[in-house]
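Below you'll find a set of structures to go through.
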Structure I
Amino acid sequence: MKFGIIANPKSGSTSIARKAATLRKAAGILGRGTVVAGLDTTSREEFIQCAKDLAEKTDVVIVAGGDGTFSDIINAIGSDVVLSFMPFGSGCALRYALGLPPQLSRVARQIRNGRQHDLDLILCDESVKAFMASVGLEADIIHRRETLQAGGVRGRQAYAMATVGSFVADLERTDMTITVDDRTFTVAKAVTAIVTKIAYYGYHMKMVPGAVFDDRHLHLLAINSRWTELVQCLATAFMDGNKLGRHETGRQVRIEMQRERHAQIDGNLYRQGKRFDFRVLPKALKMWY
């Protein structure tokens with residue numbers, strides 16, 4: 001098995017030189033002929049092209065970056081490419097969803113000794129693939145986090161400050177009409193609606209405990225709780241798993257609102273709108289771990 005590592009130079013807070021040294025050690029564990037690429041790229045377009053080139057030369061492309069980097073890759077290369085993941089970002093929900101250990105050397109050994117898993121993805125608006133999406137609060141937090149990062153605040157601090165900012169600003173709620181397959185219901189004054197394939201958010205927050213990566217269904221969690229309950233929800237998500245909200249499963253989900261709201265996919269801002277459509281893509285992701 002020939003492995004190739006595509007590394008995002010912008011993921012995480014460590015220097016490129018340190019990332020290169022860490023990845024050289026990981027490549028040594030993965031075996032002779034393992035290629036490390038991407039750290040010298042200077043734009044998203046160049047990074048994506050580098051990943052495509054690497055996919056033609058290797059059996060497994062290991063994405064070294066965060067959730068957003070992985071999302072970029074699954075939307076840029078063919079579904080026949082076998083991927084793996086090496087967490088380099090700040091939160092990395094995907095790390096917890098795949099059960100990867102915290103040390104990159106152990107991740108490399110797990111990948112080296114791994115096997116292929118056929119996992120599901122979400123198709124958003126018939127155009128963008130994802131493993132986790134939401135409409136509402138999270139997109140507002142991400143917008144605030146990106147502003148903080150532009151000002152030099154990184155990692156957990158940026159996420160924590162953005163979360164507090166959204167709560168203090170008292171994010172405007174909106175009624176959501178949600179259709180899951182042939183079932184339609186309204187969530188009044190909703191804070192967020194999550195459509196996901198994985199149980200976790202970043203930093204080991206288990207927001208949708210029932211979500212499964214390979215069960216051929218989407219998992220919806222709609223929350224309209226009070227802010228005090230949401231704070232409790234976050235605390236619980238770090239420990240035993242969130243218990244708030246309405247949880248539904250199905251193959252298709254539509255979210256409609258009277259007012260425009262932002263959505264995010266895999267930790268990246270997506271778009272603003274009054275309607276969002278999601279459907280499951282069974283076995284659309286070939287993963288090696």
Structure II
Amino acid sequence: MVTHQTTRGYRVFRVLNAVILTGVVVATLYPFLNIVAQSFSHERYILAGEVNLVPRGFNLTTYKIIASDPMFWTNYRNTVVYTVVATLVAMVLTTCYAYVLSKRHLKGRTFLIWVAVFTMFFNGGLIPNYVLVTSIGLKNTLWAIVLPNAISVFNLLVMKAFFENLPDELEEAAAIDGLNTYGILWRIVLPLSKAVIATMVLFYAVSFWNSWFTAFLYMSDAELFPVTVYLRNLIAGATGAEGAGAALGDVTQAASNIKSVTIVLTVLPILAVYPFVQRYFVSGVMLGAVKG
């Protein structure tokens with residue numbers, strides 16, 4: 001008997017699938033590898049457009065320039081603090097809200113779901129949000145970044161679907177043993193939800209780490225900027241790459257690839273964290289998105 005694994009159509013599908021995915025990987029990796037190569041290259045080769053995937057005229061001048069800039073490290077520290085606190089707050093709120101919405105017997109559950117879904121399509125607008133955040137005294141504080149983005153509705157719905165797929169018998173048995181709602185959530189549900197929790201932590205952490213507009217909008221003190229705003233100012237020309245380079249007597253080098261170096265230093269933490277949660281990623285998304 002011929003199985004679908006050995007049919008010609010299945011083999012063609014596997015080949016096409018491998019080719020397409022390889023193309024996606026190449027298209028994704030090439031720009032980043034080019035940025036890395038530029039960060040280690042001499043300005044002469046960068047300006048001549050001769051840097052591809054391998055550094056030309058290897059040097060560490062710009063890394064020394066960035067490392068000598070106190071503002072970069074201050075903004076880098078801010079980014080770490082903002083990301084950790086915002087992710088923690090977001091996970092607590094999202095997990096609690098999703099667990100509540102997963103209870104079909106809850107009165108007003110449909111209303112609460114639609115309240116969340118409504119915010120996916122409608123919001124107060126940029127100016128009303130700015131006025132609100134400013135009027136309640138959050139401007140130039142950590143909470144201006146954390147609270148307005150505390151719950152992602154997409155993440156909320158994924159976690160809700162995941163909790164709905166957990167067997168009701170587990171919670172019923174825990175309740176018979178004397179656990180209250182909070183005990184069931186903490187001691188039964190969360191230990192069984194490591195996959196989706198790791199996935200949501202990754203989603204939130206990457207979102208907060210890469211975010212710059214919220215800080216740019218609500219922070220007026222450069223000492224409070226995250227590193228993404230520092231990078232944005234470099235790209236926009238608001239921060240003088242020439243001034244940073246002049247400190248080491250190599251203005252041209254700094255102007256040529258200081259942006260590449262900053263990009264590399266900015267994405268390194270996320271690249272370092274991703275392998276530790278990658279094994280949960282696919283299972284977490286699929287378990288939360290597919291109802292059995």
Structure III
Amino acid sequence: MKIGNCMYKNEKIGYCVIELEYVYPINAILGIEMDQFSELVENWEDIRSEIQKKINSVQGISIGEVSFLAPITKPVRNLICIGKNYLDHAKELEGKTANLTGIPKEPIYFSKMAHRILGPSEDFIIDASVTKEVDYEVELGLIIKKECKDVLAKDVQDVIFGYAVFNDYSARDLQTKHIQWHRGKSLDYFTAMGPYIITADEVAFPPSLKITSKINGELRQNGLTDQLIFPIATLIEDFSKGTTLIPGDIIITGTPSGVGMGFNPPKYLKHSDCVECEIEGMGKICNVVVIKN
């Protein structure tokens with residue numbers, strides 16, 4: 001299923017199922033209010049069964065009449081991010097960052113705060129007094145569906161709720177200044193997601209899908225979601241050793257080559273740039289850059 005978070009006539013209608021050209025509010029289908037994403041995930045098996053039984057009894061809304069928020073506006077915890085997880089991306093950044101150089105031998109994990117995740121068509125606001133070197137990174141993100149720890153690679157599929165398109169915006173000057181990634185990744189508005197989540201049962205594992213980013217229509221990044229140095233099964237098995245994951249946790253899996261920092265000279269984002277990130281079959285997010293001084 002495709003699960004979105006929708007507005008209709010300037011009013012939030014919450015989580016919806018998207019089928020063909022219509023959206024169906026889950027609260028209307030179930031007859032109860034469900035506003036927390038973690039609650040939806042934790043009870044998903046029962047909720048999915050009820051949706052399948054009752055969806056035809058609910059009036060759908062034309063997809064053209066709704067607007068999409070981020071499927072998860074408030075993450076349950078910091079996002080779990082993977083650095084330099086595409087070979088060509090690791091190579092394009094060699095000598096350009098003040099931290100970890102070369103091709104990683106083990107997964108590089110870092111944490112990203114997101115006070116609020118941007119939706120698929122919201123403006124991306126940059127405070128020019130804080131950063132002047134802002135970059136884009138299209139990524140496949142996955143959402144954990146149940147509490148789990150010490151997950152074996154063969155069981156990883158069982159703990160994934162679904163997938164979505166992410167843009168992991170990055171302040172490169174702050175990354176270099178502070179010699180780590182957390183600060184430069186965690187500014188307000190520096191995570192975008194959408195337009196919906198596709199549940200894991202709808203996607204072959206591991207996902208092998210075209211992943212791209214464009215700036216003002218110019219193709220910058222172009223790869224496949226299975227070209228990872230460390231595959232999804234490896235990441236979850238490794239990270240969950242001794243660490244409990246909970247429903248709603250988000251892992252974003254890395255970005256292909258073609259980021260702004262990788263060019264000579266760098267191609268950082270400018271005011272009014274249109275940043276478009278897309279994954280085959282998962283839709284696209286398009287944020288317009290607004291720089292405020």
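Just so you know, all these numbers are worked out from the coordinates, no wet-lab data involved. Everything quoted here is computed from the prediction, not taken from an experiment.
Values computed for the structure shown
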{"read-out": "Test item: Rg/Rh (Cα atoms, Kirkwood Rh), for residues 24-103 alone calculated as 0.93, pick one of I, II, III", "value": "I"}
{"read-out": "If helix-only ellipticity at 222 nm (-39500 (n - 2.57) for each DSSP H run of 4 or more, over all residues; to 500) is computed and equals -9500, the structure in I, II, III", "value": "I"}
{"read-out": "Winner on relative contact order in percent (Cα under 8 Å, 6 or more apart) once structures I, II, III are ranked, highest first", "value": "II"}
